[in-house]
Structure P
Amino acid sequence: MTRRWVGLGLLAAAAVGVLLWRGQDTPPPQRYRTQSVDRGDVVQAITANGTLSPVTLVQVGTQVSGTVQKIYADYNDQVTEGQVLAELDPSLLSAKVKQGEATLQNAQATLALARSTLRRNQSLFEKKLLSGAELETAEERVNVAAAEVKLAEAQLEHDRTNLRYSVIRSPISGVVVARNVDIGQTVAASFQTPTLFHIAQDLREMQIDTSVAEADVGGLRVGQPVRFTVDAFPGQNYAGQIRQVRLNPTIQQNVVTYNVVVAADNREGRLMPGMTAHVVIPVAERRGVLRLPNAALGFRPKPEEVPGGTVGAEARQNGEGTTVYVLERGTLRPVRVRAGITDNTFTEVVDGALKVGDAVVTRAIAPKQEGGGSGFRIRIM
């Protein structure tokens, strides 16, 4: 029994020693999260999302109704100006042309008869065998027949034009982006022109249509460089430039935006129409400047945490700048600074008593609740 009690006493003494040793080695809990002031680059930029599209996209339609009989172009095909893309069934249009030709021949025959009658009546009038009223009637018939010929000629030209429209040709040279018809499909041009093909003139040059808020549009100019990314190729940056800032505003729920058109180089042919582009437009840049993290500008301690209590508050109320807090030996020191441009991560320090290496506080750390125990248990049998 004596040995047992001695062993338990040694075990208890060892446990107490371990607890004391751990308590001396444990550092005091951290109250604030800090980040060092450094020197670096700050680039202020406007971000927006847009959609890639061809610079020139032509919708090829038809001016006549009919059934698609033949198709000569498909998706992604290269076509030239004037190339035949499709043909409609020309049966009804051809019949219309033949009817017009017959109508014209009938009108021409009527005109020839009227002229012959007029010449015969003029001869009779000169011999005083015909009255002047009858001569005038003959002349009027010639004029009416001549008008009927012109009308028939115009109608025939109209019918022939419609027959030519049954052959759909490409108005430009480019690539077929979309084909909206199939063989056997009937297209009706009664109310609006149906679109059969979409042809992009040149996919080596594309554009991005994006919207920029009115607060940011003042910093944009034509020719300004732009960089953008697309979801299809993550990590790949593409270059562009602003082509146009359109004057027509868009107002939705009292928010005013302007359409900004960005020219994008697509010589490699990787960019496709319809892709979503994430646009970054640099508007200001500073190289090698003193900078601090943006989180430091939003940190506000309690008055009792600052020596002097009201020093930080007075500095914050001054309209010439803002206040950040430097942690020195566990104590907060308020420093008034004047901020410059920001890139949403760092902010340029234009003026203030900060130097490289100062630990500015970015946020407070919530203290851990006590009562969890040391985790040691001693059981005596």
Structure Q
Amino acid sequence: MKKWIHADRAVVGDGKTVLSPAWVAYEGKYITDVRSEAPENVDESDTLTFENATITPGLLNIHDHISRKSLRYPTPGKTFGECASALMNHAQEYLILHSYANMYKYLVEEGITYVRDQGLTGYTCIELRRAIEDGIVDGPYISSCGMSISISGGHCYRQSVECDGPDEIVKAVRIQINKGADVIKFMGSGGLEHFPNEDPNAPQFTVEELTAGVNAAHDLGRDCAIHAYSNEGIRRAVLAGVDNIEHGCMMTQDLIEEMAKRGLHLNPTMTGIRGAAKAGPNARYWDMLQERVFSKQEQGMRWAKEAGILIGAGTDTAGTLCDEIIMIGETLGESPVEALGHALGINAVIAKRPDMGLLKKDCLANIVVFAGDLTKSLEGLRTVVCTIKDGKRYR
């Protein structure tokens, strides 16, 4: 039976279109109507009406580590890396319970109906994805890399598959896909999780190694993502044909132009990397990181937008999607509606999910109602009034 949602306005998800007032209908798992005019002969019992609210498609988070969201709030006096190590020392049976709790909160409290998980907890996220698909538990759609792939002793090597040389990397890629991975994730440089003992400038993997892994993934129909801060690490990834650059903190303008020519995507995770850097004693390095890493990332994002590169919205472990959308918008000088598009239509393109990210006939009935007028302020993203996934209503 067709059901209607009515509110003062709707943000369609393409970064520009707003309907006011808004009526959205769905039947079963799919959207059937999106309009500004009130439909005729609609039974009030089949209509949900929300005052002072905004309808949007379900949000998409293009970069996360779903078992680790408790690390948003690190233990006082501890670095992010210390807190992460303590959590990751738990058995995977414990971590999958974290994953489920985090994903249910995403669905009902943050309006997130799709997450691309970037690994670090074995195959727990693949199993949680299967449980959600089979209707055992509720949660967003999940796309997982299985286990990320790193060089020996490289970034997050304790929670990754360590590989050296093209042959080992090809084998690791094929194993992840056999285990059910939707995307392949490489660790292409140092990072901030164990800064300053780990140097984010240091590239990891050679072009030859990455090319072998990317070709193996593409042969089997999987996109690739790479953790890469340094310009050299990003350059090697671009030459190898990696589809998604994660973080991309130190890009030069000529490298961005090459990314644009090749149709690559950028997922900066601004709030995630800044949240990790602020934790505990490492906060004393903030000014140095702002100069050497964060300001360069912001400039690179502006160059990327000018070059026509799609910029996705992802949180990594330590960020929130609401804050990420706001920060992207501020960095790029965008309106609230434009900024929202990064977590909606743009993320759907990056994820290759044309059935998500838009209020559009025949898209999945993944719909969220947020408090207030999101066309004027994105602070309303902090208050979810109602989430609908596949036509099922929560809250």
Structure R
Amino acid sequence: MTPIRPTEARVDLGAIARNLGRVRAVVGAECGVYAVVKADGYGHGAVQVARTLERAGARAFAVSLVEEGLELRRSGILAGVLVLGAVYGEAHAEALRHDLTPVVNDLETVERFALAARRIQRDVVRLHVKVDTGMSRLGVPVDELEAFLDGVARLPEIEIVGLATHLASADAADPAPTGEQLRRFEDVRAAVARRGIAVRRLHVANSAGLVRFAESRYDAVRPGLALYGHAPVPEVAVPGLEPALEWTTRLVALHEIAAGTGVSYGGTFRARRRSRIATLPLGYADGYPRAASNASEVLVAGRRAPVVGSVCMDMFMVDVTDIPEAALGAEVVLVGRRQGPRGPVEITASDLARHAGTLHYEILTGISKRVPRVYVGE
């Protein structure tokens, strides 16, 4: 269907493929890559991103949910798919039927996979074990590892082929917490080796870790944000990253208001002068954060226009008084770069996140399904 509303998120798949190459240049040819495409490819479209990366040579992907893995399989993705999050309900057999590789966090989950294997007559279940070295979210506690391994040893269907943890502070200024996590992981690695378990894959590093802590790369890394052209913080950027998503719309209404006139719900903005106010056809239901009200800005004709008044569900307003080129139908850049009168100007996902008091992860993953994705650069 051709979209009628002039709002879209344009995704450069070529940039994503090139970002994968940049990650590989950092970690080296011998290090594997689990390309993280959870949360619909960080809002970029998991299926389209995975197809692009598979053509670019990616041999494994990582998702958070079984249903995300099933979406990839039903779309024809043949590469390995690692399910990083917990497996819920009766999804264990479904994961095995579609050759998804589970990452397990407790013995009960392992037992459920063993039971599912018997039910569908699967001889071997190959899985990865996550240990909690300091994130306190998911994972086998380090002090419970021996009991966990004792339990696994009683399940002949189960083969541990991977060992993982998650870095909680790889992008923080202080390297000490990450150093402690890596020390604990080394202890776990040694304990598993003493059991004679031949682990094929050790993976720890996220986008920040793979840049900042070379010792965290092990056999494979799990880049997410970096693939889409962003660094968790500027200090740990993969060199040369290209942001892959641009978010645009167009002006749909223009009106003059007198000094003192309020704009939007509650009149949280009042014009200090006679002003020219433009209306944009999207709002917080599309993922533009309401917290950016009276704080953020957009680009119109290569100039910055401030957001004025409260962001509504389906619309919000900007002040274009000082932009004479602003006309009905003019392009508006919410996230992206344009040439301005004095050179290039840009609004990044990080800029918008800062104005809204949140993270660029949330901006990217929060762009809703109401916003069509348009793919270029394939």
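Here, each number is a calculation from the coordinates, and none is a lab measurement. In this text the structure is predicted, and so the values were computed from the model without any measurement. Cβ atoms are built from the backbone, for glycine too; each structure is taken alone.
Some observations on this one:
- For mean projected area of the Cα convex hull in nm², the highest value in the series P, Q, R is held by structure P.
- Ranking P, Q, R by Cα Rg over 2.2 N^0.38 Å, for residues 242-337 alone, the structure that comes out highest: P
- Structures P, Q, R, by relative contact order in percent (Cα under 8 Å, 6 or more apart): label with the highest value: P
- Structure (P, Q, R) behind the derived value 62, 20, 13 of semi-axes √(5λ) of the Cα gyration tensor in Å, for residues 114-217 alone: P
- With FRET efficiency 1/(1 + (r/R0)^6) of positions 42 and 250 (r between Cβ atoms, R0 = 30 Å, to 0.05) computed over the structures P, Q, R, the top value is the one for R, the highest of the group.
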